[in-house]
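Participant: Down below are the structures I want you to see.
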Structure I
Amino acid sequence: MNPLSPRAVSFLQWAITLLMPFVLIIGSLYIFMSPQFIEWQYSRPDFPPAQLFTPEQREYNAVQTVLYTRGQITEQELVDLGVYNEREIKHLVDVYKVSRPMFVFEPVAVIFILGAFLLLWREPATRVNAGRALFYGGIFTFILIGVIGLFSLIAFDSFFVTFHRIFFEGDTWLFNYTDSLIQFYPVEFWMTAVYGIAVFVLLAAILVTALGGYLMRRAQA
């Protein structure tokens, strides 16, 4: 098999680096956009209760809603829950349209990263590039999520508004306190989710950076 050209080596290295934050962040959503995370949140003694739903109703509908955003139930099944108004349904459809492509592309990105890494690692001359790709990818992720996490920690309300304005049009994501989405997912829910994602991704970034550094030293030796 012919060795990789310098241009191909550079492309594969930087593709791994730039894709790493996406893979780690979207990967964390498999944990934080899950029925198990909802159940854990609701079991917390300090979590605010719903005013218009029983705990059983709240948990069931919240779980079904998350399953919809992950593509596991249909839009009609979401409507048939009978707990959302037209505005809320529209917003949830928008959430699905944003999240679904990410969940579809994420495994593709993982496979690409693995393939690119193996291509770089197969040749002794480019093994250092494979380690460097992981090292830089971890550092890039660490810086990116650190900035986002710090912003959310200092000014969560501004972070929450900015996030929604980036991904959703107009004010379709604004709801009344009595709307079901707020009853199911109050601000405390999102604060815990954001901080949890930040911690998870930061830990993953540290591991990737450490692995990359180890492989770089091994390749150079």
Structure II
Amino acid sequence: MFVQDCIDTSIPFLRSTDTIGYALALMEEFKADALAVIDNNIFQGTIGEKILQEMDEEMHINELSLHFQQQRIDEGTHLFDVLKKTAEGSSYFLPVVSVDQEYMGSITPTKLLNAVVMQSSLANVGGIIVLELETKDYSLTEISKIVESNGAMILHFMMTTSVNQHMMQVSLKINKNDLKDIQLTFERYRYTVVAVLHQSEYDLQLKERYDSLMKYLEL
């Protein structure tokens, strides 16, 4: 689960000698808000569409070197950190650079989403159960024991906290379709079960959301 698993080599890059008009045309064609600038396969930086739109289209990229951003993802970065860097960055198109500063490709929303789904257990058969509890009562050990006591195992785990950090929701992907017994056990231990999504419901919702996201990315 490293950045190498979600590199998109189809995204073009710019050279210092390219014109701004050419760069804007590439960004329009590939729906990219920024592109990497590469010379002799060495990463020079990235340049954003907004900056280019303010310039004369006959100018060359090397005339804007002061505007180059150094946002990039280093080879060997874990997928979790890739997601964090993407969320923190000003662009969803981030270049991947080797230890020798060589350009390897770019991260795109579509590639990143596919990598998250395929490299995690989200694509495995099973259902989802969502719990709500006070942050002070959280115990992954206890939650795991409850699931395992029903002959099941947690495939994927995600938690979110409220703004004041007082309450939290825990979403569990479990390797069973029928979660009734697990739900009853959690309720017996005084957990609040917010939602239970069995496989058929989960597959439908996941497909609908994935299709909607793909349509949005194609706009």
Structure III
Amino acid sequence: MKVLVVEDNEPLRKSIGQRLRESGCAVDETGDGSEGLWLATENKYALAILDLMLPNLDGVELLQKMRAQNSDTSVLIITARDAVGDRVTGLDAGADDYLVKPFSLDELMARVRALLRRTHNVKDPVIRVGDLEIDTNRKSASRAGVPLELTAREYSLIELLAMRTGEVVSRAEIWEQLYDFNQDPESNVVDVFIAYLRRKIEREDKPKLIHTRRGMGYILEERAA
């Protein structure tokens, strides 16, 4: 999943970005509110993490402008402002959750996982597709009880497909959610990672789960024999 982090405290921003990347997320970062709005306008994010006190454009204004542009990105506000009125203002502006500084990165990541599940209307942290299980808390996957050795990006791809089980996910959507703004992957990188996943997930004695919809994208689902 792709996440935008807008936080002007550089050490905190870098720590959050690193933790998100370790979990398999693609991350764009900035410490400037105006640049944050530009990134949010130019890219599709599953989640945005916004500080309230930002230079050039504060977090509430940034959020209001995002919602005015009909952005459906989930938003988690992080701020040192802990008054009830501040929380109400942030939530009324369109935030989905609110976390007061200082906080632990473990709690931040738990809220990130919950918001990402909510975005895709997934309530159970363990997603099951046939005998394939994707544990969104542990960031792990298994098939028929056998753990799958996936890289962070491979896991991120199978989680994205699992969150959209039964739906076609286009190559463009996959590319947008797996790569940072500054990365320039090769044009066939999505097909390459799908091939990697298939080699690790598919079994000769098991039904195929990752299907190609020619000219459209990929779909994860169990199909009747």
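Values in this text are rule-based calculations from the coordinates and carry no lab data. What you are looking at is a predicted structure, and each value in this text was computed from that prediction instead of being measured. Cβ atoms are built from the backbone, for glycine too; each structure is taken alone.
Participant: I, II, III: which one has helix-only ellipticity at 222 nm (-39500 (n - 2.57) for each DSSP H run of 4 or more, over all residues; to 500), as calculated, at -26500?
Facilitator: I
Participant: Another one. Quick check: 2.3 is what I get for distance in nm of label points 7 Å out along Cα→Cβ at positions 46 and 198, calculated from one of I, II, III. Which structure matches?
Facilitator: Here the read-out was taken from III.
Participant: For structures I, II, III, which has the highest computed value of distance in nm of label points 7 Å out along Cα→Cβ at positions 14 and 38?
Facilitator: The structure with the largest value is I.
Participant: When Rg/Rh (Cα atoms, Kirkwood Rh) is computed for each of I, II, III, which one produces 1.00?
Facilitator: Computed on structure III.
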